[in-house]
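Peer 1: The next part holds the structures, each set out as structure tokens.
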Structure 1
Amino acid sequence: MGNFQKNREKLEGLLEENSAALVFAGQAPYKRGDEQYPFSPDRNFYYVTGIERENCIFFTAKTTSGVTTTLYIPRDNGILAKWVGANITTEEARQESGIENIEFIDSFRTDFAAFLFKHNIKTVYLDLENRDWNALPSTALSFANELGERFPGLNLQDLYPIFSDLRLIKEEWELERMRKAMHITEEGFYAMMENARGGMMEYEIEAYFDFTLTKNGVRQKAFQTIAAAGKRGTILHYVENNQPTKDGDLILVDAGAQVGWYNGDITRTFPVSGKFTDRQKEVYNIVLAGQKKVIETIRPGVPFTRLNELLKEHYLEELKKLGLVETMEDVSKYYYHGVSHYLGAETHDIGRYMDRDLQAGMVLTVEPGLYIDEWDIGIRIEDDVLVTAEGCEVMTQNMIRTVEEIEGFMAKGREA
């Protein structure tokens, strides 16, 4: 059984009788004129099809007759193939997805309406994820409105929580892609550390990471790289990366490669000149000790929220020694994000956090940080961790992280 067929069967097992589910591949929006943004397939669509093309629809239904699955694709694009490449063919779609029944997108609405009537479909599942009131509606949300107008008696159900649970536990083939992405990410970090010098622009240091990805055949990053030197390291999502560094600066780099639509996500903070100051080292070691405590706590059954609570307790104790805080409320001045998020086909992979216990097969980041604006110090250390039956595996364990390891490695790169 193929990977994507197995995923389809997982999904089908969770659908009600007399129901249908639709997942849309999406479409790259236009920048200007005839130029589009790069296409990135909807990850839920990819999860059940393995198809990386836009303007496709996955349809599956569970009825008294059994399970029916159809993949809808665009027709042959004729002369346009000479300009933008050919659309996927029926045979290619069948081979890549393992779905036998392939139809063309222009017949979808007619087919869909006929199927609803013929099989007395009562429930339709759509991915109704919507995090922002002001965001443009997704294809699924727009189609849900259409269904409400034409078939007001239908019961609409949300696929988002179903996919969240399915994608939370990783299969071995998913872990293989992630391990490769993490390995290439690590290589990119070593290139930055080896070549960083005081006086370089942030983007010059970042360029060594980009080159490493490109020479490894990686065309997509997991996310826009953060390369923040000095005080800019206290800005969580600083991505301009256009300022000069200077001797004495730390540079916080949060970056990841993407392989087969699966991601690595690593952060390291290192001195551009190769040597930490005593104060930087002191703060760095507090963050590193916090990361170690969190990782040692990870095992099945531990509440996800406990990881962040543990880190804040550690920070309260250590920051008191530095004279920076007195109460837990004070800690939020220097640490203002969560210590972990799920990782997979999206960098911040889908799934609920607040009411969830850890399970074997989850992959999550562990990324404690401290951001001390008055000292021009922003430090974050991030690794990727797989929850196992007995505890956890740090998937990025081979990446250096201690002060001594970083200084030792950077010193070698500076030997004449």
Structure 2
Amino acid sequence: MPRITGRSRAVAAGFLLPALLLLGALVVYPIGYSVRRSLFDRSGGTFVGLDNYLALVTDDSLRTAVRNNLVWLVVAPAVATALGLIFAVLTERVRWGTAFKLVVFMPMAISMLAAGIIFRLVYEQDPDRGVANAVWVGVHDTFAEASGFPRARPLPVHPLKAAGGGAYETRTPVRAGVPVLLPLVGVAPGRMPKDARPAHAPATADGQITGTAWLDFTRGGGGKPNAVDPGELGLKGLRIEAVRDGKVVAAATAAADGSFALPADRADGAVLRLPASNFREQYDGVEWLGPSLVTPAVIGAYVWMWAGFAMVLIGAGLAAVPRELLEAARVDGANEWQVFRRITVPLLAPVLVVVLVTLMINVLKVFDLVFVIAPGSAQDDANVLALQLYRSSFGTDADLGVGSAIAVVLLLLVLPVMVVNIRRIRRESRR
């Protein structure tokens, strides 16, 4: 073995010196300064010890950031790795697998900022703008009956009153031979049935209680309340129920001209009710960026970006799996699920650990997606440590002591994961 002389050491030190200087200036010094600064107050002139660290568990916004970071750490890497494994295994045998992998991996070419803007639009509350709600509303409206007249209501002069729960009822019981008028207002022109016809005053009929339900509004003004004026349209499809002692004894649906009829033997002396189902607000989808769903929504955007990364790495590991082991298991009678669970996954364990650890380190510093996707009203609920670090250090009420404490905590959270990764790499190199 050649002897290392003093000249060799000097040459080696000369080559290492620029890298060491950069490492010290860009890594060691900032870490040391952050640790020191975290022990001082907002101004940096008063030593406060661990008070800034205690604020992480006593301040509500900081506690939320810590809790959300734990959710991110547990959910996002696991889901992205699982999806990457599923995609890699399922696309191995299909002819168009390469094209599919390209599509799944493509989001990795997009910056976090651009992905945040995309998903801010995807999660828009308005179904006409947000793709997620457009799909959700379409599915919902397929299985749930839509309301006919959202926001329709009677005026104080009308013979109807609120019955609770969004329903309306007549002020007095109905009687046979006395026509019933059920006027409403507040129906937008676009919500009126296309085949609605002009309403007319109800006529009496033997053995029936008749009436008219119509939009008591004349375009251009004019007309009288509680009177069917020319040009006013019937509320086709409006459901009318006769209620006695809290029970529905008869029901009818208004015709195109608003007319309806109920059997007098059951409805006489009952109160007519317009159930709340007539007036239910139009379904506008899910509030994805509301306080309760904003963190899962942002995690969904992250998984969309990083599932392709996991898929490519796992796919590379899958290509190195000995095929004879898989075929031998199939010959021995194992089904595909058993082959996957007992052979493929154990052989891919080193690759899965690499992907999982890499994503865990990545999510601990997630900032861009949360900052861009979460609206101001829900940003406190979606808060994470990296975002809180930015807000505490550079916000309108900056506290560099707390910001430095958050930076140190993030470093301490990353260190164990890095140690595990380094040990794994060393074990792999010894084989």
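Laboratory data are not the source of any read-out in this text; all were calculated from the coordinates shown. Predicted model, so just to flag it, every value in this text is computed and none were measured. Cβ atoms are built from the backbone, for glycine too; each structure is taken alone.
Peer 1: Work out the source of 3.4 here, i.e. which of 1, 2 gives that when distance in nm of label points 7 Å out along Cα→Cβ at positions 173 and 197 is computed.
Peer 2: 2
Peer 1: Check the numbers for FRET efficiency 1/(1 + (r/R0)^6) of positions 37 and 213 (r between Cβ atoms, R0 = 41 Å, to 0.05) across 1, 2 and tell me which is largest.
Peer 2: Details: 1: 1.00; 2: 0.05.
Of structures 1, 2, the maximum of FRET efficiency 1/(1 + (r/R0)^6) of positions 37 and 213 (r between Cβ atoms, R0 = 41 Å, to 0.05) occurs in 1.
Peer 1: Please state which of the structures 1, 2 yields 20.2 when mean count of other Cβ atoms within 10 Å over residues 237-244 is computed from it.
Peer 2: Clearly, the read-out refers to 2.
Peer 1: Identify which of structures 1, 2 gives the largest calculated value of Rg/Rh (Cα atoms, Kirkwood Rh).
Peer 2: Comparing 1, 2 by Rg/Rh (Cα atoms, Kirkwood Rh), the maximum is at 2.
Peer 1: One of 1, 2 was used to compute FRET efficiency 1/(1 + (r/R0)^6) of positions 285 and 365 (r between Cβ atoms, R0 = 25 Å, to 0.05), and the answer was 0.20. Which one was it?
Peer 2: So the calculation was done on 2.
Peer 1: The value 2.4 for distance in nm of label points 7 Å out along Cα→Cβ at positions 293 and 341 was derived from one model only; which of 1, 2 is it? Write down the numbers at each step before the final one.
Peer 2: Details: 1: 2.4; 2: 3.3.
Attributed to the structure labelled 1.
Peer 1: Something else about it: Quick one: relative contact order in percent (Cα under 8 Å, 6 or more apart) came out at 13 when computed from one of 1, 2, so which one is it?
Peer 2: 1
Peer 1: If helix-only ellipticity at 222 nm (-39500 (n - 2.57) for each DSSP H run of 4 or more, over all residues; to 500) comes out at -15500 when worked out from the coordinates, which of 1, 2 was used?
Peer 2: Details: 1: -11000; 2: -15500.
That value comes from structure 2.
Peer 1: Another question, then. Taking mean count of other Cβ atoms within 10 Å over residues 149-156 as the criterion, which structure among 1, 2 has the greatest value?
Peer 2: 2
Peer 1: From which structure (1, 2) was mean count of other Cβ atoms within 10 Å over residues 93-100 calculated, if the value obtained is 17.4? Write out the running numbers ahead of the final one.
Peer 2: Numbers: 1: 17.4; 2: 10.5.
Among 1, 2, the structure yielding 17.4 for mean count of other Cβ atoms within 10 Å over residues 93-100 is 1.
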